[in-house]
Structure I
Amino acid sequence: MMGKGQGGLERAGADCHEALSLAGCEVVSVIHAASQLTDVYQRAGETIALCSLGAWDALAAYRLRRKLGNRTFDALVVHGNRALYLAKRLRQKAPVIAVCHTTNYNILKALDLIDGAIVLTGHYFDVLTGAGFPPEQIRTVPNSIRLGDEPGDPPDRAVPVIGGLGRLVPNKGFDVLLKALAILKARSIPYRCVIHGVDEAGSVAAFEIMRDQLGLGAEEAAFPGWTDQPQAFLRSIDIFCLPSRREVQSLALLEALAAGRPIVCARVPGLEQVFTVGVEGQFVDIEDETGLADALGVLLQDRDRRLAMGRAARRRARDFDISAVGARLRTALEDLAGAGPSENGAPSQHARS
C-alpha cells in the first residue's frame, strides 16, 4: 500500500493486514515511508517502510528487493495502482493479487499485470468481467470492520444530529448534502450536521465558504476536520449520510452500521449489497439534493423509525466483522494463488500457468 494519506483506501490496506493475521496468515505490509497510518500498520504486524517517488520509481523496486532479501511469499497483495506498479517487478516471486478499491477503475488498464483480483462488490465483478478478465480469477470479499461493544441507542434529543465522514472531494458529494441541509432549513426541520474530513490540501475552508453561501450556520453544518476516532463519532450521531457520487464500498458506511445508526445513502452501484432499503436505511438518487432532504427529513422527524433502523444496522454489521472477513479473504487468496482449491475444486487457470 503506497498511499500516504489516511483515507478509506489506506485504512482498508491496514484492515486487510489485520484480517489476514486473524485468519492465521503471516503478513508483511510494505507501506510508504511517509504514510500517515504507519502506527496503525505497525500495530497490525510486521511493516516495511519504503521511500517511493511515484508509480514509475524504478529505484523503489530495487530498494524493496534489498529489504526483502531472500524472503519468499505465497502472494503479493496490492492496494492501489502505485502498489501494483511496484509489485509487478516482483511478480516472479509470487502471484500478484489486486484488491480493487478504487472508483476510477484504473485497474482496467493493468489487467495484464495481475494474476487475480479481490473485488468488494458484485458491481466491480461485473466491471472486471466486462473488460475481459476471467471470472475464475476473481473472488468477492467485502471490506471489514471491528464491531466493538454494543453501541446502544442515541439519546432522545430535540435536535437530531446528522453525521458525515470522508474526504472533502467531489466524489464524496458533501456539496450535495449541504444543499439538502439548506432545503431542510427552509422547511423548518430542526437538525445539526457534523462532517469530519478535509480536502486534498488538508483544509475545510472551501466547504465553510459553500456553507456560508447557502445561508447555513456553523451549528447547522460543522466541519471540524479529521477525527482519529471515527467509531466514537458515529456512535454520537443519530443519522449517517453518505451522499457520494462514486464509491466502491465505503468503510465509513460499514462503520455506521456497526455503530447502529440508520443510513441515508446515494444509490451508487454496488452499495445496494450493503444494506436493505427500508430496513437499515434509505437510498436516494445520486446528486438529488431534494430527494436527500426528503429522506433525511423523514428520519429527523421519526425517532422510532431511526431507532428501529439503527438496531437493524447493527445486526447487519455482523456480516462484515473482521474475523469472518479475514477467513473469507484467506480462502480467496489461497484459491487465486494456487495454494488451495478453487470453487470448482481445481487450481485457478492463472495459478497453474
Structure II
Amino acid sequence: MSVALISGSAGLIGAEATRFFAAKGFQVVGIDNDMRKEFFGAEASTAWSRAKLQQELKNYTHIDADIRDEKAMEKVFKEYGKDISIIIHTAAQPSHDWAAKDPFKDFTVNANGTLVLLELTRKYCPESVFIFTSTNKVYGDTPNYLPLVETETRWEIDSKHPYFERGIDESMSIDQSKHSLFGASKVAADVLVQEYGRYFDMKTACFRGGCLTGPGHSGTQLHGFLSYLMKCAFTGNPYTVFGYKGKQVRDNIHSFDLVNMFWNFYQNPRSGEVYNAGGSRHSNCSMIEAIHLCEEIVGKKMNWSYAESNRIGDHIWWISDVQKFKSHYPNWNYKYSVKDILTEIFQGFQSSERLVV
C-alpha cells in the first residue's frame, strides 16, 4: 500500500489531506505534536482533530514528534521510506505576530524543519512527490504598492492593471520587501523546496496559499481569519479589525479545494514548481464584507471594534491568480465560495464539542 506522509496532520490542511488520501486508499502516516497549542494557547489546540482522525480512519498512523528532530524523523523515513509516494508538508509556525516573539523557534520550525524533511526524502524516497504548503507572505509587502482604489466596502486594484482580472501571479518578486519574520522563514523554506526540485531533480512544489480555511481550522486571534471571525460571531466574543479601515481584501480557499490541487499535482508531478493557491476572483472578501456575511449567517450583529494600527507586513489587497496551476491541471476547479465556507464553519460550531468560548 502506498504511504502518504503528512506533517501537521491534525491541522487544517493536514487533516483535510489525511482524510482525502486515506479515502484514496493510501496508508497515511501523520506527524503532529500539537505545537499550535504552544503557539496560540488551548483554544488553538489540534488535539480534538487528532482524536477524530484516529477514531475515524483505520489506515491512519499518528506520530507525536517534532519535525526539527532529525533522529525522530529519520526513524519514520527508515520505517516507511520504500513505500512513501507523497510527502505533504503542512506543519508550520503560521503567525506574523508570534514570529517576532521568538524568531529562533519560528525559523527553525519553518525553515530547518522543512530542510530535515527534504533531505530525508532525498535519502530514503527520492522518487516521491514533495508538496510544501507555502504562503503568499513570501511576496512580502510588495502587493501594497499596487495601484489600489478605495470603494465603499473594500480596497480594489485599479481596473486598468493587469492583475485586475485574475489577481497576482507568480511573476511578482519576493525580493526587496518587508515580509515579517514569519514571511522570511517561509521564504527560506519555499526556496529550499524549489532548490531540491531543480538541483536534485526531485518532484517538488510550493503552493503559496492565500487564506487557507475551512471547518477543520482551530482559529485564534493570531491565525485563522475566517474561522476565528465566525467563532466570535457565534459566541458574541469581541473581534478586533486591525487597520486599513477594515477594507483589506483576502482570497479564501477551502482546505478541500487546496488538497484537491495537491492530488492533481501528485498524479502528474513536475520539479521545483511554484503555484499561487488562493480563492482567486472566485472566493474573496474584505474584512467588512466578511463581518456582514457572518452576521447574515448567524442572524445577529457581531461585537467588533477597530484598531488603527495594521499588522506589520500585512497585505492591503491580495487575490491569487491560479491560472498557472489551472493551465497545468485543467481538470481542477473550486468547490467552495466564501459564503459556502463561512456557512460550513458555522454549522461546525453548532455541532461541535470543542468550541472554546
Value 19.2, 57 of Rg and Dmax of the Cα atoms in Å was derived from the coordinates of, among I, II, structure II
To which of I, II does the computed value 21.1 (mean count of other Cβ atoms within 10 Å over residues 31-38) belong?
-> II
Given that mean count of other Cβ atoms within 10 Å over residues 103-110, derived from a single structure, equals 14.4, which label among I, II identifies that structure?
-> I
Out of I, II, which one gives 116 for volume of the Cα convex hull per residue in Å³, for residues 151-334 alone as computed from the coordinates?
-> I
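Coordinate-derived values only; no laboratory data. What you see is a predicted model; the values in this text were computed from it and never measured. Cβ atoms are built from the backbone, for glycine too; each structure is taken alone.
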